[in-house]
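Have a look at these structures, which come just after this line.
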Structure P
Amino acid sequence: MPSDIEPAELPADAIEVGRILDAWGVRGWFKVLPHSADPQALFSTKRWYLQPTERGPQAFAGTLLLRVREAKEHSDSIVARVDGIEDRATAELLKGARIFVPRSSFPTAPEDEFYWVDLLGLEVFNREGVHLGRVKDLMSTGPQTVLVVEYEEGGKPQERMLPFVSAYVDKVDLHARRIEVDWQADY
């Protein structure tokens, strides 16, 4: 890697937001596949942290800090250029690398909107105070998002699906790490 690209520590609040697909053009640009349909986290900071792909050949080890000169939307992906990468051959070395940014650099979400990453691990309770479990994952089903809530029954882990829509979700309290819903344990 060029000397302008330095080894770094991955921030404690780092979130994986995309992957480098391939070089783009001949001047060191590369194409990025964002993990989100709204890739604002990629545009919210000029410092991206890179880790190598889990599969295939790796051109580097550990974590690298990239200083983003420019990033923009292009067709169905993002294209970017960074300090220290000036040619296609060097950009090709990054193929498959995972891009992380600190959660603290994400843009502020509008009121009553949440980043999925912030909902993971929250405890879910219904209006009667019954603990329904902990948010394990989220799924997009097209028109709505569904909370995948993990709980234990009979000593075995179970899952329940709750629509993450205002008709069922009364309150999300990120500070208390709690979601209150209009839902019953036997649904």
Structure Q
Amino acid sequence: MKRLGAIIAGGKATRFGSDKAAAPLNGTALIEHVADGLRDQVDKLIVCGRAWPGMDWVEDRPFAGMGPLGGLNAALHYAQQNGFDAVVTAGCDVVPVAQFPIDGSSERAIYIDGHYLFGVWPVALAPLLDRHLRHQDNLSMRNWIAVSGAQAITSADVFHNLNTPRELAQYAAQRSNMGIR
């Protein structure tokens, strides 16, 4: 199964107050930590919703301002046009990155329970997501999960959604106290 990795990064970061993706975590931009966590799981990596140096990127689809679903839709269409079977997604602000089985089927979407941006989405969902975005005012990932029939899976990992500079500083301090860079 050929998998595309997609970092969802088109948000406005209003709670963060500055460019969250570029925020340094131990001297490395947060988005780079996410990219490092995805690379071993995918055949190619892109960023959705914004440009990032050294990475290919796509604009949200059908247009910006649709939240994570605009990024997922763009990634699904990119994957479909470039011969991928599935898209592995991660937000630019959640670490560590969830690990998904490489040998999984591309038949049904899966996501990490409680962390909706960590998922594996079959490219066959692209037309359904197009219709959903055209005829739906509710742009939440939870609503999309219900429509798509995605299956929740659990993870033993503890994920950190870093929405504010304080949360980022607390996470960095926690890692430092554990001797992790």
Structure R
Amino acid sequence: MKRLALAFVPALIAANPALAHLDPVAHGSFAAGFSHPVFGADHILAMVAVGLWAVTMGGRALSALPVAFVGAMTLGFGLALAGLALPLVEPMIVASVLVLGLLVALAIRMPLPAGAAVVGVLALFHGHAHGAEMGGAAALGYMGGFALATALLHGVGVLAGLALARVGGGLLARGAGVAVAAAGSTLMLAG
């Protein structure tokens, strides 16, 4: 467990405001989009938690929850590009960390459509933030970058959830959920 916790330290250290977003002119739109979720602790935690929760729910949720998140996130991106505002975008992103962490910590199971709806609603806000912070990047390249990074973070969550389940049953995965929820609480207090 200590090794797993230590594996997240470099990601948390790298997630500072100075490295939050690459300049699309210098690095390209795809790289700028890819860096957006990878260098934000709130995005990393939420997206890994989606993968952890998918393992908790099992079966088709292993693919359906990540697909629902990426699809709804892309929709939120489109809403931002169209100039349609969503209320409380940043607070909802932070709240998503807390909510997803609690879903994992409490091992909440629900019908797949309901679970997909939960992650979809939360993903709208993540996608809207990506669109609002796109800067001078080309939309398709930027979207491709953040969609791929998000899918990879979901994959990390799924693999971590499967490994934790293999080693310690559901208890270790639930502990990871507690850690995500605690981080979400900390982010809420810091905001």
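Any read-out appearing in this document is the output of simple, stated calculations on the displayed coordinates, not a laboratory observation. It should be emphasised that the depicted structure is a prediction, and the values quoted were computed from it without experimental measurement.
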Comparison of P, Q, R by percent of Cα pairs over 15 Å apart, for residues 34-97 alone - largest value held by: R
Origin of the derived value -1000 (helix-only ellipticity at 222 nm (-39500 (n - 2.57) for each DSSP H run of 4 or more, over all residues; to 500); candidates P, Q, R): P
Answer label among P, Q, R for the case where relative contact order in percent (Cα under 8 Å, 6 or more apart), calculated from the coordinates, equals 35: R
Percent of Cα pairs over 20 Å apart, for residues 66-153 alone - structure with the largest value, from P, Q, R: P
